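**Student:** In what follows, structures are represented as structure tokens.
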Structure 1
Amino acid sequence: MHIHFIAIGGSAMHNLALALLEKGYTITGSDDAIFEPSKSRLQSKGLLPEALGWYPEKIHAQLDAIILGMHAKADNPELLKAQELGLKIYSYPEFLYEQSKFKTRVVIGGSHGKTTITSMILHVLQYNEMEVDYMVGAQLEGFDRMVHLTDTNDFIVLEGDEYLSSALDRRPKFHLYKPNIALLSGIAWDHINVFPTFENYVEQFRIFVDSIVKGGSITYNLEDVEVKNVVEATENPIRKFPYGVPEHRVEDGITYLETPDGEMPLEIFGTHNLSNLAGAKWICQQMGVDEADFYEAITTFKGAAKRLEKIAEGKNKIAYKDFAHAPSKVRATTKSVREQYPQRKLIACLELHTYSSLNPKFLLQYKGALDGADEAIVFYSPDALKIKGLPEVSAQQILEAFGREDIHVFTRAEDFQEYVIARNYDGAVLLLMSSGNYGNLDFDGLKSKFTS
């Protein structure tokens, strides 16, 4: 088959392109901007477009299908040409379903934790030499790509994102997968540019649970009130497996998990990660992994990229980077680091980067999110507000929204970087949280503060 990707440079899109190339498909693509690591990875396989931009002449009747990325707009010249020719056009999740409709589909959904849980499951399966297809939203240690597709594997594990599928398909991605085995980790309002009310957002998860194949199963976080309400209210005839935070203890910066065979030390920490672990265990057991084999494997799991990732460590100081940006994620991550290092000073830095986090009304959702930190720093760029068409946000609004008058607020990347890199971190833990790049923060310069 010859598949053409409109917006091939995206994180998920280029991984799918590489997976299909390995499967034997002919792949072409276009994009108006391609950044690293997508650029190098596409180039190494001969898939990097010769020139950036959209070229309708690339679209012809011999193409078997088009895969349309979320980055492409409805008036994209290549898309218009494909529509004119009557070509089959798939969104990313729609195509994944086509590739997996005869497999057992395992879908991990939730406002937070889904990447980590999916990563845990794949780590355990790989450790136990179980071959599966997969799609996950982060690069994992020991895995070449974020997407793997075959014609032979019985299972496919899919991270179920609730964001929209494409410019033509406005359904959330996880509505399209029709899982046989599903997990729901948590519901906390996000993506307000798409889901303007909390009720509208919750409704997407009701639809997800109702989309589970009859006779299938839902593994769900019993400790999340919204999740509990959604799962227990469904009339879908499915099996329900609740989970919560397992028994554990923390000593000298190491978390020990209680298991039937005694305590086991973990590489990860935080009650939210332990809850994620409990959910992953239920899913792995439904896929045929024994409990003892799960525990043996999970003790070697170090986490998904950008999820509480240790980036530097010195004799009495340590730095972590986390993808947390939504209020519930910021709150959970800050709390976890506080609990893991109760004797150290916790310095938490948050970049407000997304449309939701920069919206003055949504900012109020961050109330108390940084309370676990001894020192709190918030950075945002006024330029980002202009690009997103949002009204200005003042430093005082930030203080009031978070409920802390002592937050250091920075609106210039240079000032933020100078402050962070000049700090003395002896006896401290630095926690950086963002889905952005902190105004192009010099990470090498920052890391040197912890290794010197």
Structure 2
Amino acid sequence: MNLTTDAILTADSHLIQSFCDLNALKQNGARTVITHAKGAMVRDSDGRELIDGIAGLWCVNVGHGRREIIDAITRQLETLDFYSTFYNFTHPSAAMLAEKLASLAPGNLNRVYFANSGSVANDTAIRMLQHYNIRLGRPEKRKVLSRVGAYHGSTHLTIAMTTPAYSKGWFGAHDLVHHLRSPHYWREGGDMTEAEFLDALMDDMRDSIERIGAENICAFAAEPIMGAGGVITAPAGYHRRARQICDDYDIKYVADEVVTAFGRLGHFFASEDVFGMVPDIITTAKGLTSGYQPLSATIISDEIYEVISGPGEKFLHGMTYSGHPAAAAAGLANIALMEAEKIPERVRQTGRQFETLLRELTDLDIVGEVRGSHFMMGIEFVRDKRTKASFSDEAAIGMKAAAAAQKRGLIARPLGNVLILSPTLVMTPELIDRTGDILRDSIKEITSAL
């Protein structure tokens, strides 16, 4: 399709974009049209080459244009374009991908439910646990613990699990969710040491459980590193201790690895290999197919599966496209490619280079904190580094930084006063250095204009 930018934007007036200011789009129509992609780069409709600093949206882990995945999808469509995994039907791609995920997941997480987005994967996890408790004769055990700063999706349930800032003006299943304290030490720790702050977070968790009643709570859901809430990393040991509290109160731990899985932190799954604990459920999407097809997975323990698969009731949950053959084929090819090229292992080196380079930006006047790990990083801008005072929303510092970077050839994601970087995992050392130079020059430009 060979269309001009104007023709594309005219047609685009009918498209509703996600998580954006729709009124602003109506007023000024400022959009970037991406038309081509290869490796770590994308090209816009005016022919400009840009570093894909957000990997599509946290997801194109193996880079764009990989023939291995494209050909696998094509072969699958030529063989079996679609059949459902409803009732007693299955097909080879879904079966083989489920087996592969069970082999990669930690502990006894051996059962896999496929859907088409991280939101639905998380929604599925909670629905499964509520059904699990109904089957055990405890229907009141259905509430969910989440955290301020979390992002778990935008379905009616998962938007309630997401940090309250994302649901302003929207209804959700808020009566089912309680948000624990944000684990962001730099912002919330005050005069406490990091160890003292961790103790305070665990006290908050225990106090909340006691107040709500463990008999009413089915799950604690947590991202190993918070993504769309601002790339927030909890204090060391947080997830291990939270897991122990969940065990103490018979609450299931749901690890939302929609972003952190499939190499972004240097491992196929981060829960055990990076954070030292095995959850009851892992949810994932994004890097599962590197974005080549929409696919998510809810991976549950054998213990949960035995309860929900017992006699007496049917499993009344399903999506038409669950385990779609082309999506499952993309997942298998994506994992095979990551294993053959040892991409998670490479990320342990290149990701550290990327992280180190970005952390050096803290010498700039308006950079308050650089946080995250490997290829999952956030840069927070402040008016005053001593007091950590934020810029006003009207200053739109994150948006200005993203615009300055894009002008220089890098796509980054603005989020209030934070700039998020989550590039493809195939970034070369040279491209990482170039990204660091662009960010430094861009931040200097907006600083001089303040």
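**Student:** 3.6 is what came out when distance in nm of label points 7 Å out along Cα→Cβ at positions 54 and 142 was calculated for one structure; which of 1, 2 is it?
**Tutor:** Derived from 2, not from the others.
**Student:** If you don't mind, another one. Here helix-only ellipticity at 222 nm (-39500 (n - 2.57) for each DSSP H run of 4 or more, over all residues; to 500) was calculated and came to -12000; which of the structures 1, 2 was it taken from?
**Tutor:** Only one of 1, 2 returns -12000 for helix-only ellipticity at 222 nm (-39500 (n - 2.57) for each DSSP H run of 4 or more, over all residues; to 500), namely 2.
**Student:** Rank structures 1, 2 by distance in nm of label points 7 Å out along Cα→Cβ at positions 214 and 414 and report only the one at the top, that is, the highest.
**Tutor:** Answer by largest value of distance in nm of label points 7 Å out along Cα→Cβ at positions 214 and 414: 1.
**Student:** Given a computed value of 166 for volume of the Cα convex hull per residue in Å³, for residues 150-373 alone, which structure among 1, 2 does it belong to?
**Tutor:** On the way: 1: 157; 2: 166.
Checking each candidate, the match is 2.
**Student:** Work out distance in nm of label points 7 Å out along Cα→Cβ at positions 254 and 334 for each of structures 1, 2, then name the structure with the largest result. Present the calculation step by step, with values, prior to reporting the outcome.
**Tutor:** Working: 1: 3.0; 2: 2.0.
Sorting by distance in nm of label points 7 Å out along Cα→Cβ at positions 254 and 334 in descending order puts 1 first.
**Student:** Kindly point out which one of 1, 2 the value 3.0 was derived from, the read-out being distance in nm of label points 7 Å out along Cα→Cβ at positions 126 and 190.
**Tutor:** Derived from the structure labelled 2.
**Student:** Then there's this: If FRET efficiency 1/(1 + (r/R0)^6) of positions 238 and 382 (r between Cβ atoms, R0 = 41 Å, to 0.05) comes out at 0.30 when worked out from the coordinates, which of 1, 2 was used?
**Tutor:** 1
**Student:** Can you spot which of 1, 2 the value 2.6 was calculated from, given it is distance in nm of label points 7 Å out along Cα→Cβ at positions 22 and 294?
**Tutor:** Values: 1: 2.6; 2: 1.7.
That value comes from structure 1.
**Student:** Another one. One of 1, 2 was used to calculate relative contact order in percent (Cα under 8 Å, 6 or more apart), giving 20; which? Write out the running numbers ahead of the final one.
**Tutor:** Working: 1: 11; 2: 20.
It was calculated from structure 2.
All of the numbers you see were taken from the coordinates with simple rules; none came from a lab. Predicted model only: the values in this text are computed from it and were never measured. Cβ atoms are built from the backbone, for glycine too; each structure is taken alone.
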